1. Rg and Dmax of the Cα atoms in Å computed as 18.6, 65: which structure among P, Q?
2. On relative contact order in percent (Cα under 8 Å, 6 or more apart), which of the structures labelled P, Q is highest?
3. Distance in nm of label points 7 Å out along Cα→Cβ at positions 84 and 156 was computed and gave 3.3; which structure, P, Q, did it come from?
4. Looking at structures P, Q, which one was mean count of other Cβ atoms within 10 Å over residues 36-43 calculated from, given that it came out as 15.9?
5. Out of P, Q, which one gives 2.8 for distance in nm of label points 7 Å out along Cα→Cβ at positions 20 and 124 as computed from the coordinates?
6. Supply the structure label, taken from P, Q, corresponding to volume of the Cα convex hull per residue in Å³, for residues 28-91 alone with the calculated value 100.
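Values quoted throughout were computed directly from the atomic coordinates according to the rules given, and no laboratory measurement underlies them. Everything numeric here is computed off the predicted structure, so don't read it as measured data. Cβ atoms are built from the backbone, for glycine too; each structure is taken alone.
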Structure P
Amino acid sequence: MVETISPQELESLHKNNSSLELIDVRTPAEYQEVHVAYAKNVPLDRLDVKSLLASRNGSQGQPLYVVCKSGSRGQMACQKFEADGFTDVYNVEGGTTACVEAGLPVVRGKKVMSLERQVRIAAGLLVMLGCILALTVNIAWIVLPSFVGAGLVFAGLTDTCGMGMLLSRMPWNQAKGSCST
């Protein structure tokens with residue numbers, strides 16, 4: 001079970017320990033839009049637990065805190081840490097959204113389209129395209145919307161979205177200079 005911490009508790013701990021480590025596992029573009037001031041960006045799809053833990057300059061014995069947009073990617077990151085034997089890791093409840101609402105110090109940059117919205121647009125376009133092609137070209141195109149629908153069901157059941165992972169690697173979701181590993 002992944003341990004959690006509220007944004008208020010996180011901020012209180014940070015005030016008492018300025019070396020507290022907060023890892024933001026969102027895409028670089030999401031991170032650039034808004035992030036907790038003391039968060040370091042390590043996108044979930046590039047998270048290498050062993051190398052990150054090895055690079056923790058003097059804070060080996062300290063807990064690690066993880067944040068994403070709303071909590072689910074943070075939970076996946078915490079599970080990766082726990083799978084590699086590091087259990088002193090905490091997911092920030094409600095993610096960056098809750099941190100902003102709680103008044104934590106944040107850095108704001110350029111507004112970007114959320115990854116969730118990009119997935120909805122891409123899935124909708126693929127379903128629409130598959131249906132049009134099935135009606136006008138060949139009925140075999142019905143496989144495309146069926147595949148997208150199956151992928152969405154899988155994403156809902158497992159809280160893992162292949163389309164989201166693919167979209168997170170697209171150039172428009174990268175931001176120069178904001179990703180540190």
Structure Q
Amino acid sequence: MFTQSEENYLKAIFHLSEISSTGISTNAIAKKLATKPSSVTDMVQRLSEKKVIHYKKYQGVLLTSFGRKTAANIVRKHRLWEVFLVEKLNFSWDEVHEVAEQLEHIKSPKLTNELDALLGFPKQDPHGDPIPDKEGNYYPLEKKLLATLGLGKKGICVGVKRPLHRNFYNF
């Protein structure tokens with residue numbers, strides 16, 4: 001069982017690891033979570049004891065297979081809640097993140113699976129981000145910025161690139 005804070009660290013490491021295949025620095029995690037590097041060091045030591053990350057001082061952090069599956073499940077819940085809020089409760093796509101941040105920490109696998117089924121097993125959230133399945137697998141879409149399409153070319157808008165801001169985690 002993980003605390004809400006531990007889950008948020010796992011999500012941050014998960015997303016940073018999608019950008020880099022090497023160890024994630026404590027400074028990168030601190031920046032992502034808008035916290036102090038010393039706080040990150042304490043937390044990664046705790047997560048290492050729980051066997052969800054590999055941590056070596058000066059070499060960074062890597063998720064274990066258990067850690068990756070755990071983090072993907074948290075991301076899955078977050079993104080399913082975003083879909084639910086937009087499709088069933090008529091929230092706009094830009095309102096859902098903060099509410100989903102709270103709902104993602106509910107610990108019921110049955111609720112998550114039923115939510116997935118109710119929504120028709122969506123593959124993407126309202127922002128165009130892929131939703132992991134219950135095994136932690138997902139398949140990101142190849143996306144291009146609309147501004148990079150050539151003159152006369154057509155595309156389908158599947159997401160919105162959010163600003164790099166503390167309140168807009170890419171979860």
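1. P
2. Top value of relative contact order in percent (Cα under 8 Å, 6 or more apart), among P, Q, belongs to structure P.
3. Here the read-out was taken from P.
4. Of the options listed, only Q reproduces it.
5. Value 2.8 for distance in nm of label points 7 Å out along Cα→Cβ at positions 20 and 124 corresponds to Q out of P, Q.
6. Traced to structure Q.
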